[in-house]
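None of the figures in this text is laboratory data; all of them are computed from the coordinates on show. In this text, all values refer to a predicted model and were calculated from it rather than measured experimentally. Cβ atoms are built from the backbone, for glycine too; each structure is taken alone.
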Structure 1
Amino acid sequence: MLITLGSPPSDTETESWYGVVAAAHARDLPASTPERSRVETDGKLRVPPVGARTVHVAAVDSGGAYEGVASLVLFTEENNRHTAFLDTLMVRPDARRHGVGATLWAAIRAELVADGRTSVSTVLELGGAGEAFVDSLGFTNVLPVGRYVQRVRQVLEGIPLPDRPALPEGLRFTDWQGVVPDHLAEAFTRAHEPLGDVQRGRLDERTPCWDAARIRAAAQLVEERGGTLFTSAVLDTTDGDAVVAYTEVALAAPSDIRAVQYDTLVVPSHRGRGLGRAVKRHHLERLHELRPGVREISTVVADDNRPMLAVNEALGYRRERPAGIFQTKL
């Protein structure tokens with residue numbers, strides 16, 4: 001039997017959902033990968049992403065136990081109304097090979113077709129059961145990526161890094177938690193403009209417009225889901241404190257030991273000056289001061305993004321496992 005979770009879901013629904021996620025994580029991912037927290041699961045079920053609505057479906061056995069779960073993100077912004085993102089499709093390990101995944105996918109596909117979507121994408125580890133499953137559904141890997149991890153203590157103790165790079169004259173660091181301060185909002189918005197030029201290979205999903213409202217909403221989303229967003233930026237004091245580089249790291253829950261790297265960007269006119277590495281190293285020190293319990297930072301980088309791969313390698317990131325963004329047409 002399939003059920004659609006309430007909005008918001010009950011505590012019982014959330015707990016049952018989390019049981020599937022935790023069991024699938026333990027079976028499918030390396031033991032070194034911290035499991036998704038209950039706080040993160042609760043947040044994603046309660047609060048939809050910016051510019052999207054969500055559908056949460058669970059496969060339930062005759063006794064009411066959840067056998068599998070699926071979450072679909074339906075973009076509501078005009079430039080992505082044609083596509084969607086399959087955020088979750090997991091089956092409890094002891095319920096696999098009984099058609100649960102196929103049943104969930106049939107429900108998701110029906111939702112996509114009914115809503116007029118022409119494609120859907122998802123992120124998967126390579127070589128696992130998930131890849132084999134989506135291959136059978138016609139998904140293809142349209143953007144190969146890698147998952148990378150930085151060990152905080154190794155970097156801060158100088159292994160294998162030299163001293164923190166200094167900023168060029170006229171530049172300074174600034175930091176904040178959560179929503180960007182009002183006095184930096186306009187400059188921070190301008191610094192997001194290059195994101196519109198990001199290439200996404202054959203992926204149908206287009207980069208949204210990062211205006212001030214969306215930037216604030218994205219930071220608020222992290223907090224509404226129970227997490228915290230930490231940002232460091234480089235300001236050009238000779239140009240009215242224009243934001244010329246920034247980096248963001250999020251904790252999905254206060255107790256997490258692994259943080260997640262969000263965007264890192266250097267505006268085109270300041271590239272080639274080492275600002276990407278400088279702001280990420282500064283940010284790592286500030287994060288360690290504020291959250292000393294964080295031991296690792298993870299990130300996902302496209303295999304063809306050579307500039308960011310080079311910056312991350314210099315900062316001690318090491319490839320953990322390969323992945324890909326898979327997509328199918330409907």
Structure 2
Amino acid sequence: MSRSQSHGLFTLVQSYFTEYLPRQRGASTHTIRAYRDALTLLFKFVSEQNHRGVASLELADLDANIVTRFLDHIEAERSNSPATRNCRRAAIRGFFKHLLRNDLTHSQQYIRVLAIPTKKARQQPSTYLEAEDSRLIISMPDKRTSAGWRDYTLLLFLYNCGARVSEAAGLRWNDLQLVAPRQVRLHGKGKKERLLPLWPETANALHRLRGISRSDDEQCVFVNRQGQPLTRDGIAYILSKYATAATHYNPTLRQKHITPHVLRHSCAVALLQSGTDVTVIRDYLGHTSVATTSRYITTNLQMKREAMQAFWKKAGIKPTSTKPWKPKADLLTFLQSL
């Protein structure tokens with residue numbers, strides 16, 4: 001291995017993360033970290049396969065064959081879903097496009113990597129909570145304590161705004177307007193901002209929380225006991241704790257894995273059930289495409305039931321007065337003998 005080849009890989013990795021992503025593309029911190037994690041896994045895999053340290057890797061080591069084996073590896077050995085595999089592939093493609101722009105010597109090698117197809121992933125229905133279950137979880141914190149009031153306000157805010165966990169974690173007091181018209185400015189994905197109305201209850205809860213925390217405008221709204229902003233994992237833990245507590249009153253909640261994103265889905269479904277137009281819900285949630293929002297229509301079973309009932313009435317088919325069919329004992333005996 002020539003020293004210049006190793007130096008070339010390091011230089012291109014460095015320029016990708018310090019120049020291209022933040023300055024030319026304007027990628028967010030979360031995007032940069034996601035791409036960093038994907039490439040870290042790839043480089044570790046390649047070094048293990050070649051029995052060399054990561055520092056010894058060359059550009060020639062990164063070919064379509066090793067990338068395909070890596071994608072198969074994370075799915076088979078790390079139990080990643082096809083959707084996660086596709087996300088890793090997207091991050092790797094971004095880096096290889098950078099290599100193609102800056103290293104024409106290996107262009108055919110990079111083009112073959114870029115030609116690796118996505119893997120078809122089954123679209124799973126979104127998990128969501130009905131309104132009464134969301135209210136139950138939100139009511140769980142002990143509002144008599146400062147920590148309990150913070151948790152109550154956090155859960156209420158997440159459900160009110162359908163906010164992403166990163167949006168709630170990064171919320172600052174100067175993003176809020178707690179007097180009429182009550183509203184919040186959320187900083188979403190891709191550095192996009194959106195204004196959302198706040199329920200009076202949410203604004204009042206935030207107003208009291210500010211009195212408890214005594215924070216200035218530039219500080220984060222949701223902080224821990226040390227005054228540090230809650231992390232994504234911290235917010236997920238808080239929700240999980242109260243979702244577990246709520247199972248004592250509604251045991252069916254044990255069947256659901258309740259995350260902050262589930263509250264976001266629940267907000268979307270509640271808006272949909274209230275008759276809100278899907279394009280309004282798209283803007284409310286900060287989706288780029290209405291196609292992303294439309295999946296909630298296919299998710300909501302209650303709306304399907306209502307559509308079925310409306311269809312039945314419209315069809316005008318009269319219900320029969322016959323008695324429900326019940327199998328006879330001899331029929332059951334026959335079936336059991338099969």
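So helix-only ellipticity at 222 nm (-39500 (n - 2.57) for each DSSP H run of 4 or more, over all residues; to 500), computed for just one structure, reads -18000; which one of 1, 2 is that? This figure was derived from 2.
Tell me which structure, out of 1, 2, gives 23 once relative contact order in percent (Cα under 8 Å, 6 or more apart) is calculated. Structure of origin is 1. If distance in nm of label points 7 Å out along Cα→Cβ at positions 34 and 154 comes out at 1.7 when worked out from the coordinates, which of 1, 2 was used? For distance in nm of label points 7 Å out along Cα→Cβ at positions 34 and 154, the value 1.7 is produced by structure 1. Between structures 1, 2, the greatest calculated value of FRET efficiency 1/(1 + (r/R0)^6) of positions 98 and 274 (r between Cβ atoms, R0 = 41 Å, to 0.05) is seen in 2.
Here distance in nm of label points 7 Å out along Cα→Cβ at positions 130 and 186 was derived from just one of the structures 1, 2, and that gives 4.3; the source is 1. Each of the structures 1, 2 was assessed by mean count of other Cβ atoms within 10 Å over residues 42-49; the largest value belongs to 1. Where does the value 35, 21, 19 come from, among 1, 2, when semi-axes √(5λ) of the Cα gyration tensor in Å is the thing being computed? Only structure 1 yields this read-out.
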